[in-house]
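Pasting the structures in now, so scroll down.
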Structure P
Amino acid sequence: MFPKEYSFPASGGDIEFEKNDAMPDKRVSDSDYIVMDVTNLGDLCVSVLWKFWDTDGVTEAESIKMGLLPHLRTRLALPVSAVRGEKLFLGRTSGKLKTVVQGRPVDPAAVVKFAVGVDRGPKPMKIVIHNLYISPNAPDFPLEGKPLVDGLGQRLRGDWSGKAASRGELCAYLRAEYEKQPSVGGGLSKFGGSLKKRFSPTGFFALREENGVYWLADPEGYAFFSVGPDCVGVDGECNINGIAPLCGELEDCGRLRDGFYSWTKANLVRTFGDNWYEAWTKITLRRLREWGCNTVACWSDPRFIKAAKMPYVHILHGFPRTDGFVFRDFPDVFDPAYAKASRRWAEQLAPLADDPYMIGYFMSNEPNWAFVNDLDAAKMALESRAPLKSRARLAELLAEKYGDIAALNAAWGTDIASFADIAAGGLKLPEASAADTAELTERMIREFVRVPALALREIDPNHLNLGMRYAWLSSPALAAGKEFFDVFSFNCYRHDPYPSIERMVEMVKMPVMIGEFHFGAADRGLDATGIQAVATQEDRARAYRYYIHRCASHPMCLGAHYFNYNDQPYLGRFDGENYQIGLVDVCNRPYPEFTSAMARANSEAVDIRLGLMPPTDDAPEPVESIFY
């Protein structure tokens with residue numbers, strides 16, 4: 001059967017197998033790996049999909065997406081246990097890019113068939129599957145290949161506008177950038193607020209509402225619509241573990257921690273020597289101000305934030321943990337240890353509590369458990385045999401509701417002996433329990449938010465709690481605990497954010513902020529576009545302006561932060577993402593069409609909010625994206 005070449009239209013497609021095809025007399029178990037050697041014959045990256053169906057054989061249960069570089073024979077190995085959905089992301093292996101687990105968790109024993117295929121892309125795709133087999137152990141990952149990037153970190157294959165021709169040319173360009181003097185802008189306060197509107201000042205960033213329109217007010221009281229990029233830093237950190245043949249010669253000046261390399265840093269060191277960081281800081285600060293950014297957004301370099309004296313948002317690290325987890329990273333929220341861990345965790349905010357430049361803080365980003373639509377965390381906790389303190393609390397709540405076990409049994413159609421049996425766990429709950437477990441799940445999510453939010457407020461009463469940055473509201477229960485936020489944040493990867501803002505506001509009834517969005521194109525040097533794609537850099541520029549205008553025109557939206565400042569490395573960051581989404585490329589050269597549009601849009605946002613100009617309707621046509 002193998003090797004075999006498969007062609008797919010731009011809409012993607014599947015090759016279906018029965019569970020044991022090509023694997024006669026071999027039962028697939030949790031400890032096994034499904035292994036496939038595959039080559040992407042196209043010129044762009046592709047997303048290889050593994051899809052699984054459970055007992056009905058009709059409804060797809062889960063799919064697992066893996067990124068694949070062009071023209072590189074790569075071994076993909078999927079642990080069968082991954083279909084249980086206990087991890088959202090799987091680690092990198094040689095040659096493979098990012099892996100994400102999507103859909104409904106399923107018992108491997110219930111799988112009746114699976115498919116291998118590719119996700120949608122901007123053009124037809126072709127792959128070769130060299131083999132497909134089951135391994136009882138993790139296989140080795142041979143990788144044969146020649147360098148795919150040059151000494152500057154650029155893709156070797158092809159040419160494009162803006163590609164640096166040599167080290168000498170790049171050094172001359174960066175030195176000229178360093179010598180540029182910042183342009184002087186007007187109409188802004190010390191903190192980047194608009195002088196066109198002022199509220200009463202508080203000395204810190206604050207929320208204000210007027211005629212149904214919500215605003216941020218800067219510490220001096222000036223109207224502030226928050227715009228700026230995430231991940232402002234030298235960055236460019238490429239995970240080179242296991243892919244040395246693809247990297248070419250690496251210089252010590254670009255080496256970071258074990259197994260990571262930054263061509264971005266190496267290019268700066270070659271140009272500026274020991275003063276490379278100070279030079280980068282000067283260049284970057286000038287650029288951000290010229291591009292109309294008033295916020296240094298999440299995951300940005302603290303050294304840069306301190307030097308810049310620009311407003312910023314802070315994201316806390318290491319969300320409170322407990323010994324037991326309900327599902328993925330959802331902690332045992334009714335365990336007293338959760339409160340203790342939250343108090344320890346909140347202490348990291350203490351050094352920033354009096355900083356007027358901090359707009360506010362995000363408690364977390366895209367909790368992994370929240371990627372499963374309509375997750376029933378209470379049902380998981382009650383059916384689990386793991387030692388969870390939350391299960392005892394859920395049993396108490398059921399006892400408070402029903403009074404005695406006979407009433408619960410009548411409602412559920414069960415014959416459970418006592419509430420103590422519920423607290424002990426291991427019961428299989430009937431469908432009739434769904435209304436109760438949904439209610440209890442909402443209680444758990446509220447506790448997930450409440451406990452650490454109060455700990456933060458005790459440490460820092462001055463700044464805004466900007467929320468959790470959910471990827472989306474996978475169920476209405478995720479709005480639980482919103483009363484402990486000042487702003488409800490979410491990440492919104494859409495070409496038009498307005499409908500998503502509207503739906504979110506309808507659910508949470510409070511002002512919102514967008515923590516991430518981006519647009520990529522595959523026309524200049526990178527082979528994956530990111531989550532939202534357009535055809536060209538000119539289209540990226542139009543897409544950014546349209547997005548910011550649409551956000552600014554919504555009365556409940558306080559700002560939107562672009563993800564992110566740098567392009568991702570061609571060979572993949574820590575988890576394998578390698579998207580063309582940056583304001584600057586690996587050589588620290590901006591995409592001028594994009595940054596010009598950014599400067600224009602950012603300067604127009606407050607005028608749109610004040611009703612002084614209409615939002616643009618000039619939106620580019622989207623194209624199918626390449627992301628994992």
Structure Q
Amino acid sequence: MSSRASVSLHHMIWAQYRLPFLKVILLNLINAAVSVGIIAYINQTFISQPVFNTLSWSSLGQFALLVLLLLVTTFVSQYALTRLGHKFVYELRTKLVKQIIDTTVPQIDHLGSARLLASLSSDIQSITVAFVRMPELVQGVILSVGVGLYLGWLSLPLLLIVMFWIAMTIWISTLLVKHVYTHLTKLREINDALYQDYQSIIEGRKELALNQHRAQKLYTDDFLAHAKSYEKTVTKSDTFHLSAVNWSNIMMFASIGVIFAISNYLGISMGIATTFSLTILFMQSPLLHAVGAYPTLQTAQVALDKIQSLELAEYQPLFRTDNTSQHWQTISLTDVNYRYNVSNNSVSNASDNASDNASDNASNSSVSNSNDTGAQALIAKDSDHSGNILKDVNLTLRRGDVVFLIGANGSGKSTLAKIITGIFTPTTGAVTIDKQPVNSQNNADYRQLYSAIFSDQHIFKQLIGRQGRQPDKALVNAWLHKLDLQDKISVADNQLSTDKLSQGQRKRLAMLIAVAEQKDILLLDEWAADQDPAFRRVFYQTLIPELKALGKTLFIISHDDGYFEHADRLLLMKEGRLIELNAEERQRASKDAIAMLA
């Protein structure tokens with residue numbers, strides 16, 4: 001995954017929405033012109049002339065029309081900018097989700113779900129808030145420029161003094177806002193840690209219920225520390241923000257006194273001084289709102305930097321589906337090695353070896369939860385010094401094969417499964433289909449040959465048929481009964497009624513989903529380990545032959561030595577190396593698989 005330079009928010013808007021943004025600027029210029037017109041009208045009609053002699057219903061009517069025009073132009077300009085902002089956020093959100101879908105599994109594993117969820121929720125929300133506040137900033141800036149031109153026409157010396165005063169005010173406000181930006185960056189880092197705590201509390205709820213000491217440590221040492229750090233940092237950030245706003249507010253009022261003092265000293269007429277003062281009062285709200293909106297843009301930039309730091313796949317609007325030949329005969333792995341990278345991909349490969357460990361433990365009817373540290377220790381124990389998980393693996397999978405794979409914890413079984421399915425890419429070596437290499441250009445197509453049920457499978461409640469079409473209702477109904485789920489699950493409009501089942505039944509439900517997809521190859525990672533002994537027998541003696549009769553090629557990770565006779569081929573993974581067992585070795589494995597793993 002190549003790193004890409006960070007792009008600023010305003011550069012992204014200018015590059016992607018230049019024409020709509022220019023239209024918004026034009027609308028705001030019109031709004032500023034109307035605002036200046038009202039100030040000029042007040043100056044000419046109510047200030048420069050004797051008010052009681054010139055005031056008439058006509059002048060009041062004209063003033064009312066100008067106010068109505070200001071209302072309309074303000075609404076239109078704000079609406080246009082708000083609509084543009086939300087369109088940008090919509091496209092950013094949809095592109096981000098598509099990029100996550102297209103990003104390689106190792107990179108997603110490396111990032112972790114907490115970091116991704118933080119970007120999808122808090123980062124997108126920060127950018128949304130910034131665009132909601134952006135009209136205030138844009139209108140404040142444009143209005144200030146327009147009003148400044150008019151005031152300069154009235155009195156350039158007085159304008160320069162006022163501009164110096166406002167520039168000094170903004171400069172000090174900017175110094176305060178810089179502290180806001182620093183704390184916002186830190187807040188975003190703390191937010192990642194908080195999401196990790198939330199994930200641990202939710203996903204580890206059973207373990208925490210059984211060990212209150214662990215729950216207390218997680219709550220006090222991790223969560224409370226992060227929550228307290230967030231509280232302190234956000235308090236400092238808000239303090240600097242409020243200081244900037246209050247400083248600007250007070251100095252704007254003080255500028256009125258400066259205007260009258262300087263006017264008296266320079267001999268400027270009281271009418272012009274009054275116009276300047278009224279204009280400052282008129283501009284106070286837009287300017288303060290603009291100052292208040294600026295930190296939200298800084299927050300949005302921090303959020304955008306975080307999103308870009310994920311280094312996700314380039315955005316592609318289309319999905320790659322089912323372009324691989326459906327008449328394949330062989331899939332081959334040649335001298336395949338897979339090596340983890342400590343600095344970049346340790347988490348992804350650790351999670352994969354944890355998957356090996358979890359599936360093997362499941363076969364012994366125990367439940368295991370492996371964290372990153374334990375998984376990395378497992379890698380260090382079972383990999384060679386070069387970090388190889390798979391070592392010179394050679395395998396040819398033929399159409400219609402029923403292949404069983406056995407191996408000890410951390411031997412690389414699940415890694416091999418992910419290499420075969422195209423989820424992982426070999427560090428060295430090649431994967432070919434009918435002697436055609438599988439590479440970055442066709443890997444997405446190649447993956448469409450497979451349905452897989454991994455040890456950590458996710459259940460989707462929607463059934464999908466061959467090549468994304470409607471599922472075969474007769475096939476689905478038949479397999480509901482074969483899997484003994486007809487009393488637990490109903491299907492309506494291709495939606496499963498529930499996924500709230502036991503672990504074994506959830507695996508059966510995953511099998512139903514996989515069968516409905518009607519893919520050529522089905523890979524099962526310790527699927528039978530969660531089944532009761534009676535249904536385990538049904539799986540090996542009845543379901544496997546029926547799956548083969550459907551034309552499926554089966555690759556099954558299993559330790560059920562009593563059923564090895566149902567495999568066409570039996571493979572052994574040992575310390576990252578793959579061995580195909582001969583007839584004599586298969587007999588020995590069928591009698592005592594544990595001895596073969598030693």
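All of the numbers you see were taken from the coordinates with simple rules; none came from a lab. Everything numeric here is computed off the predicted structure, so don't read it as measured data. Cβ atoms are built from the backbone, for glycine too; each structure is taken alone.
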Checklist entry - A value of 1.00 was derived for FRET efficiency 1/(1 + (r/R0)^6) of positions 232 and 552 (r between Cβ atoms, R0 = 41 Å, to 0.05); which structure in P, Q was it taken from? => result P
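Of the structures P, Q, report the one carrying the highest value of FRET efficiency 1/(1 + (r/R0)^6) of positions 80 and 312 (r between Cβ atoms, R0 = 35 Å, to 0.05).
Values: P: 0.20; Q: 0.70.
When FRET efficiency 1/(1 + (r/R0)^6) of positions 80 and 312 (r between Cβ atoms, R0 = 35 Å, to 0.05) is calculated for P, Q, structure Q comes out on top.
Please state which of the structures P, Q yields -20500 when helix-only ellipticity at 222 nm (-39500 (n - 2.57) for each DSSP H run of 4 or more, over all residues; to 500) is computed from it.
On the way: P: -8000; Q: -20500.
Label of the originating structure: Q.
Quick check for you: by Kirkwood radius over Cα pairs in Å, which of P, Q is greatest? Working shown, then result.
Working: P: 26.3; Q: 29.3.
Comparing P, Q, the top value of Kirkwood radius over Cα pairs in Å belongs to Q.
Once mean count of other Cβ atoms within 10 Å over residues 64-71 is calculated for every structure in P, Q, which label goes with the largest value? Walk me through the numbers before you get to the answer.
Working: P: 21.6; Q: 12.9.
The structure with the largest value is P.
Can you rank P, Q by FRET efficiency 1/(1 + (r/R0)^6) of positions 168 and 488 (r between Cβ atoms, R0 = 41 Å, to 0.05) and just name the one with the largest value?
Values: P: 0.25; Q: 0.05.
With respect to FRET efficiency 1/(1 + (r/R0)^6) of positions 168 and 488 (r between Cβ atoms, R0 = 41 Å, to 0.05), the highest-scoring structure among P, Q is P.
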